[in-house]
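Structures incoming, each one as structure tokens.
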Structure P
Amino acid sequence: MSDFYDALEVREPAERERDLLAALPKQIAHAQTAAPAFTKILDGVKAGDVGSREALARLPVTRKTDLLALQKERRASDPFGGFAAIARGNRMPRIFASPGTLYEPEGDGRDYWRTARALHAAGFRPGELAHNCFSYHMTPAGSIMESGLRAMGCTVFAGGIGQTEQQVEAMVDLKPEGYVGTPSFLKIILEKAQELKLPVPSVTKALVSGEAFPPSLRDWIDAHGVHGTQCYATADIGLIAYETSAREGLVLDEGVLVEIVRPGTGEPVPDGEVGEIVVTTFNPDYPLVRFGTGDLSAVLAGTCPTGRTNKRIKGWLGRADQTTKVRGMFVHPGQIAAVTRRFAEVQRARLVVEGDMGDDRMTLRLECSATPEGLSERVADAIREVTKLRGTVELVAPGTLPNDGKVIEDARSYK
């Protein structure tokens, strides 16, 4: 198994699905019992009945905005808003903060954020030194990577962010085998090393995250002797997916159940269609059920050429929150979903907002399986009822709308 972190990565897909779905009712029951927020969110849900993806899809999606709102509401008594299943002094060695301010607990388990799998795929091995340039200040990024590295048996240099010349000097002196951090900061370090005429040939691999990693930047880093791969992780969930040496999409982590849903809803989309990433974690300390990340992606067909058998996603494709203001009123994807749910003929929808500033025009473009007489007029009435705004309706053939996850496209001119 030297090419893989463990045997879980090469399970038969059917076996993996059975294992995930067998664990799902237990995690839901645990969330209902141990996390007061989910006691309320999942009120009336019989955990034992949630043993399939179809049953899971009927549960509400809890988005980051919901976490933040409940934390603020309950901050005087519980800074975690009822979502944490552990308490300070009881298996909670650290607390972190994300912008907002959103507080997140860290449990004390080995490789708590599950990043060792991604680090192994990036080429890190026991006994190596990793130069960690994720922030250690308030946010969990530095700890997310350090916990995985230490679980693997690596030594970590806590470089953090900034102080570029000192970062280069440390690499020259300590000779780390790899780098973890954002790809843009790695580029800055390598440029500074060139400027100072201090080569850092020991650094041959990198696991990057926290921002986009376009092919142009990947190729630049490759050309400077560092093979970079990326992973997708959040401060709420930990690792969600990771790139392999094949660089063909990101393989889903073994410790999460991932759905791709239509933005503004909790409805799963067909494989290949862009939608919002929704994750159910099996972490007992922070048992998030159907957590909406707000990030867009899509499932890739087939499996990874490296032999890993889990599903792959395309990586980060943008943000799902497309709320926009039209004529002084906010319009959000959930409203568009509320309109289209009224009409069985509608398969996909895209609201296009056009015009110059102060002259907004809304057009709801619909892919339909059938176009009965009067459909456009009835949809237009529903738009006005739901959004309190007038909009026109355009019926288009199936497959016409772009597969980019956008439910609302702001095409206005701001000149």
Structure Q
Amino acid sequence: MAMVPQSPIGRILPRHAEAAVADALVDTRVVLVNGARQCGKSTLVARIGGERGAEWRSLDRAATRQAATYDPTEFVAEAGPLVIDEVQRVPELLLAIKESVDRDPRPGRFLLTGSARVLGLRGLPDALPGRMETIELWPLSQGEIDEKPDGFVDAAFALGPRLHHVSSESRSGYIDRLVRGGFPEAVARVSRRRERFLDSYVSDLINRDVIQLSEIERGPEMRALTRLVAARSGQLLVPATLANDLSLAQPTVKRYLGLLEEVFLIKRIPAWSRNLSSRAIGTPKVAMVDSAVAASLLGLDTASLRQPGGPLGPLLEGFVAMELARQLTWSEQRAELYHYRTKDQVEVDIVLENRRGQVVAIDVKAASTVKAEDFRGLRHLADRLGDDLQVGVVFYTGHETLPFGPRFRAVPISALWEMPAP
């Protein structure tokens, strides 16, 4: 029987992904909850599995892992529902699961978790096409922490310039949220204890998961690369520049970046163009999946980020981008996350485009006031998109929603998690 782990916060927070997992188990043979370590996967699947009387097996346990490796077919020969935690540790199990669900195609037979992009692992055959649904689980969103609606994405596409939100959050409050991040262990701690957790988290992730997945022995180089990437949060990701800074070969850096993405430490945000201009560049941006990890890697705390001229802007952009990335996993709108930049240095921090080609364009400012020139990139994009632009938003740390033309609004950042979906 699956046992629900104790939450470090002291209570089990509702997760938006829970409904998606429950729905998938109704009609899909294998459901995989994939996401970063310590983001709450085990707690989520233990709750869902416990309600279904599922058997629980964790591959973090050495004896269980040895049994799975010795005889994968027997390991998955459970009659009832089976939860397998950290399945990436014995990827050979996926072929055994395929054979099992082909013989017995009842839905909801296997509920898996993974702390790496399981189907991207080298040497692993694409074992479960049409048999498995993957649901990504991120560290806690701000809405999940505060038990707020987290409905901005759906509201922006539905309401366009009719978006309206009033916020009581202060600039200092946003900094507190950024430094806290979304890992349950970090949310439960304060000050130095949180810093210790974040240091250990990154170190363990590199020493255990990254090195195990890749069979590399260059942990110090990987840690140095991770710090460089954190310093470039919200900026273009250029492997050649990183390679020069680290005195490493560019193919090595590209491989290391892929590993950091596989274990959900970083996220690449692709460039968006739709062929609007031949001057649009195709280089992706990079963001750390969790803002607290980024701040910790750079040795930044609330005091340093509150200083005038401090490095808040890029970290705040990454914070907003990752809140949006979380929302896109549960929003009704099926949209993708991009950035836009031209060779003339005209840029839009975040571009959301849905399947119908409708766009919500977003810039992020750390200031508590907004000026007309802050909308330069958004207006540039609007001129090229026409009616496809639903709304151009400048997120800022002020309190009111302010109009800057028919389709442009300055909106408090807290609208991200406090606005309900229409």
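Structure values in brief
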read-out	value
Identity of the structure behind 0.95 (criterion: FRET efficiency 1/(1 + (r/R0)^6) of positions 287 and 311 (r between Cβ atoms, R0 = 25 Å, to 0.05), calculated), options P, Q	Q
Top of P, Q by relative contact order in percent (Cα under 8 Å, 6 or more apart), largest first	Q
helix-only ellipticity at 222 nm (-39500 (n - 2.57) for each DSSP H run of 4 or more, over all residues; to 500) from the coordinates reads -11000; which among P, Q	Q
Parent structure of the calculated result 74, 52, 47, given that Cα extents along the principal axes in Å is the read-out and P, Q the choices	P
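The numbers here are math on the coordinates, done by the rules we state, and not lab data. In this text the structure is predicted, and so the values were computed from the model without any measurement. Cβ atoms are built from the backbone, for glycine too; each structure is taken alone.
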